[in-house]
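Next come the structures, one after another.
What follows is calculated from the coordinates using simple rules that are stated; it is not laboratory data. Not measured: the values here are computed from a predicted model. Cβ atoms are built from the backbone, for glycine too; each structure is taken alone.
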Structure I
Amino acid sequence: MTILSGQADKTPVSNNVRDWLLALVVSLGTALLIVFPFFWRGNASGHDIAFHASSWLDAAGQWKQGIIYPRWCEWANYGFGEPRFIFYPPLSWMLGAALSLLLPGNAIPGVFIVLVQTAAGISMFALARRFFSSGAAIFSSACYAATPYALLIIYLRSDFAELLAWAFLPALFLAAVLLSGLIENRWRSWSRVLAVFALLFAAIWFSNAPAGVMTSYSMALVFAWAALARKSLRPLWRGAAGLGLGFGLASFYLVPAAYEQRWVNITQALASGLQPSQNFLFKQINDPEHNLFNWIASSLAVLLIVMAGIAALMAEKSTQEGTAARERKELWRVLLLLGAAATILMFRPTAIFWEHLPKLRFVQFPWRWMGILAVPYAFFGAAAMARRRVGWIWGVSVLLVSAGTATFLVQKAWWDSDDIPSLQDAIASGQGFEGTDEYDPATDDRYNLPQKAPRFDVLPADEAGGAPPKAKIEIQRWTAEEKIVAVDSASAARVALRLLKYPAWRAEISHKGKTSPAEVEDSNQVIVAVPAGHSVIRVRFTRTPDRTVGAILSLTVALILLILVWLRGAISSMNTPGTQVKS
């Protein structure tokens with residue numbers, strides 16, 4: 001994050017280091033205060049904790065099998081599996097998996113939160129220090145690490161992936177305003193700014209898809225505003241280049257996730273209770289639990305909107321002070337626009353946008369736009385703190401709001417220390433855990449799958465019924481991506497594997513070659529027909545063409561980014577008129 005600071009060369013190096021260390025200490029301290037209740041209450045057991053914790057543990061188990069980048073979630077659907085890791089961005093579950101190899105299970109959520117919120121504070125400091133004193137910038141880092149929405153995610157939602165995504169947003173915004181020309185680029189090299197923007201944008205997509213959608217629209221708005229403010233198309237094509245490179249870098253995840261949606265029940269992501277129309281601020285439906293949570297989220301959204309609005313009014317005064325007045329004014333305007341757009345999209349009259357803008361409906365919850373609004377809130381807060389006479393009033397107000405919000409949410413949260421140990425026991429016993437509706441293979445109904453099924457079962461050769469033949473089965477290899485089973489059967493039979501059929505699975509039988517697995521009527525379980533005698537069934541999770549295309553695109557863009565980083569000034573046409581490029 002530090003590479004985006006853009007501070008003048010006149011600042012002593014020792015002061016820079018001291019400021020960054022102080023920002024690190026404050027951000028870390030704020031994060032530790034947030035997780036302090038975890039020490040005696042246990043883990044906050046929010047809506048998504050089982051999903052994320054199970055992903056961490058499953059991925060860590062596959063690393064032990066030698067699978068570096070898992071695609072198939074082995075223990076989902078009680079051992080039948082699901083293609084979760086194809087569709088869910090990898091950064092959060094990889095971080096959680098790494099922590100699970102180093103820490104006891106119940107320590108993982110707290111450490112994850114501390115790491116991410118510390119990084120979020122540093123990211124915000126990188127943005128604020130360009131425009132304000134070190135004290136005001138450090139205040140903004142603590143403010144961003146403990147926004148009301150971050151506290152909602154931590155205590156009630158447990159959406160670790162979205163929390164991680166927002167840690168990159170302030171630094172990405174700084175890269176965007178540098179790239180668009182709204183503020184001076186002190187690097188004198190548009191190529192490096194472009195590369196950093198693409199990396200940070202891809203990092204958000206690698207963390208959380210809804211955050212990626214909101215960030216994409218937000219960055220497009222920033223570049224469009226810059227084009228209007230500068231009366232030039234240059235910000236638009238710079239922005240298009242940055243967004244295009246970011247999407248290209250994320251292609252190894254995005255291309256398979258987009259292409260293979262046809263193979264799963266992805267529309268279940270918009271099942272009843274998860275639709276934008278049911279989650280506008282203070283929307284009521286026929287579900288008391290949903291209504292209670294939506295009331296809490298809506299109340300926090302109003303609180304954040306009001307606080308951001310007050311801070312914006314206070315910040316407007318500071319845009320007229322000091323040598324950086326013009327840049328502050330530019331930032332004030334674009335952040336006000338961004339905050340206003342995020343606010344408006346939380347309310348019901350914007351339903352038409354949710355219905356027609358591409359992929360916006362998959363954000364699901366309009367109040368998620370608080371994640372975008374948090375950046376203007378923290379930035380305006382830094383500006384308010386910079387005001388000499390009233391800064392302390394704002395500081396006390398933010399402290400009281402943050403402490404009050406945290407206290408309220410801690411009381412409302414469900415605390416449990418058994419979530420992760422239960423998942424660990426379920427995996428160790430071979431039972432597995434519950435699957436996910438939207439990642440269930442298209443022809444399957446996961447609710448028909450038994451919770452305690454053997455790895456294999458011998459069935460009669462004739463689907464009409466009858467007694468199964470006598471058979472001896474030996475498991476030669478059983479991992480997340482490969483199943484090898486030797487079968488000695490007195491007569492022709494069918495072998496049902498504890499595995500769901502999916503286009504990436506390929507089955508082979510010795511002396512016969514490739515075969516197409518059958519499936520039972522009420523589920524998508526893999527069933528392989530074998531002849532009498534000795535046979536070896538091998539089922540492998542293969543690389544589909546879409547995954548190959550995505551990997552090639554990502555490698556190509558990564559090479560382009562390396563060239564942009566090392567060949568400073570290579571894109572000379574992107575420089576403003578009259579600016580001399582320095583290498």
Structure II
Amino acid sequence: MLNRKLFLAALPLALLTACELNHHNDPDAGLNAFKADDIKGYIKVLASDSFMGRKPFTEGETRTVDYLQSQFKAIGLEPGNNGAYTQDVPMIDVWSKPAATMAIQSPKGNFDLKGFDEYVFSTPKTDSVITLDKSQLVFAGYGVVAPEYNWNDYAGLDVKGKIVMVLVNDPGFNNNDTTLFKGKTMTYYGRWTYKFEEAARQGAKGCLVIHTTAAASYPFSVLQNGWNTSALRLDNGNDASLLDAEGWITMAACKKVLLAAGQDTGIIAKADIKGFKGVALNAWASTSIHTKVTRNKSHNVIGKITGSKYPDEYLVVTAHWDHLGVGKPDATGDSIYNGAIDNASGTASLLEFAKVFKGLQTPPERTVVFLAVTGEEQGLLGSSYYASHPVYPLAKAVANLNVDEINWYGKTKDIIVVGKGQNDLEDMLKDAAEGRGRYIAYDNSPQAGHYYRSDHFSLAKVGVPALAQGFGIDVIGKPAGYGQAQQDEFDDKRYHNVQDNYNPNWDLSGAIDDLQLLFIVAKKLTYEHTWPQWKEGSEFKAERDKTAKERQ
């Protein structure tokens with residue numbers, strides 16, 4: 001009798017433990033909690049005119065940050081930054097007012113390049129005036145120093161105090177050589193941001209990236225939007241490491257300079273050949289840039305769920321809350337860049353993700369950090385600041401899952417992985433997709449370098465395995481090409497346009513499916529003690545390997 005009483009007394013505890021274990025191991029736990037109407041509700045608020053386009057340093061930022069804090073509290077997230085929900089992000093707003101022309105001097109004659117039409121220039125520096133006075137021009141190929149590819153375009157070149165002209169994208173892109181770098185697939189070395197960073201490290205005074213639409217993946221008109229306007233950057237308190245001037249030059253203008261300097265324009269094609277040597281040109285440039293500078297602080301918003309077993313190991317889930325603010329009225333009189341898809345939808349998904357995680361019966365074993373970042377549209381500023389000023393040790397960051405835009409046009413069979421072959425998270429997403437009768441596909445324009453164009457990249461640069469997923473195009477019940485047509489229409493008519501507005505008729509069923517897959521991956525990362533790794537060949541693997549001992 002005593003044994004039976006003990007058994008009966010122990011039974012509720014055993015049943016509870018079994019339920020907990022089943023919940024823990026159930027891949028479907030929490031998936032039905034994702035609600036399209038809830039996500040729409042968040043988007044409707046964030047993309048409303050009252051939020052004024054959510055640009056940093058504006059009243060729109062204040063309203064956005066206040067709203068996100070209130071939602072984090074309502075969901076039950078703990079403050080993520082030492083008792084606060086925000087992280088200050090010091091920024092500088094530099095309004096660059098370049099001279100109308102750039103004077104070129106050469107033995108074959110002098111001429112002017114026309115600003116806006118043939119080149120665009122700005123400065124990240126805070127001096128009231130930047131002067132380029134007879135600065136020598138240098139052609140430095142792709143401007144790449146990549147030891148793992150045995151490539152150094154700056155070898156033997158002295159570019160200190162000079163202006164380098166470098167090609168956009170990677171060696172191998174223009175001549176379709178799959179043996180160079182990753183062929184048509186852009187690496188970090190192909191991004192214009194890297195070109196500026198490397199030129200500054202080499203001591204150059206300025207850098208002009210040579211534009212072609214194919215290699216950049218966008219027309220020169222996109223760059224012209226940056227002429228005579230303001231741009232935000234992080235306030236690092238030291239301008240010494242920055243270029244005086246950075247910008248772009250058309251291929252036609254570049255060839256004009258090369259010919260004036262006595263160079264055959266065939267040197268451009270030679271930059272794709274291993275062993276290429278850059279050359280200092282017999283040409284000098286003169287121009288100036290006046291500035292207007294404003295210093296202020298923007299804010300990342302951070303909440304967390306503390307892990308029950310491994311509280312000092314972290315999954316970081318990110319989305320950027322900012323957009324472009326208020327601009328010139330279009331033909332309809334609309335001047336507010338509401339940014340409903342880009343990226344109120346991602347921020348809304350972050351909130352929904354947090355709500356579902358918080359509602360799980362068994363709390364995650366690892367800490368989950370929900371990070372809504374500022375300044376993505378200005379160059380990944382909020383995520384870059386977090387990466388250089390992490391609230392939680394980067395070595396103990398298990399992974400980063402980033403949401404930048406969601407599918408608004410229905411269920412798809414596929415989900416897109418951006419950055420094929422980067423890390424183990426891709427394999428985890430593949431397993432999750434196959435488990436729900438779906439499949440992963442890959443970015444169909446890898447030459448555009450999408451992996452390096454959203455906030456996950458900031459964490460990847462410091463070694464944290466990061467997953468960038470896009471929404472699919474194989475739409476269930478629709479003819480072939482329907483999904484791609486939806487994306488093309490958005491890119492052509494609404495992306496970074498005042499027409500990116502909230503639409504109550506969106507079909508977010510596909511977005512829910514995608515978030516559920518991401519949630520399955522997140523649960524695996526937080527309920528199992530796995531450490532995803534970068535794959536061989538990834539440019540971020542070495543950085544992660546440096547911190548291996550700290551994770552033991």
One of I, II was used to calculate FRET efficiency 1/(1 + (r/R0)^6) of positions 136 and 368 (r between Cβ atoms, R0 = 25 Å, to 0.05), yielding 0.00; that structure is II
Value -8500 of helix-only ellipticity at 222 nm (-39500 (n - 2.57) for each DSSP H run of 4 or more, over all residues; to 500) was derived from the coordinates of, among I, II, structure II
Comparing distance in nm of label points 7 Å out along Cα→Cβ at positions 144 and 208 across structures I, II, the largest value goes to II
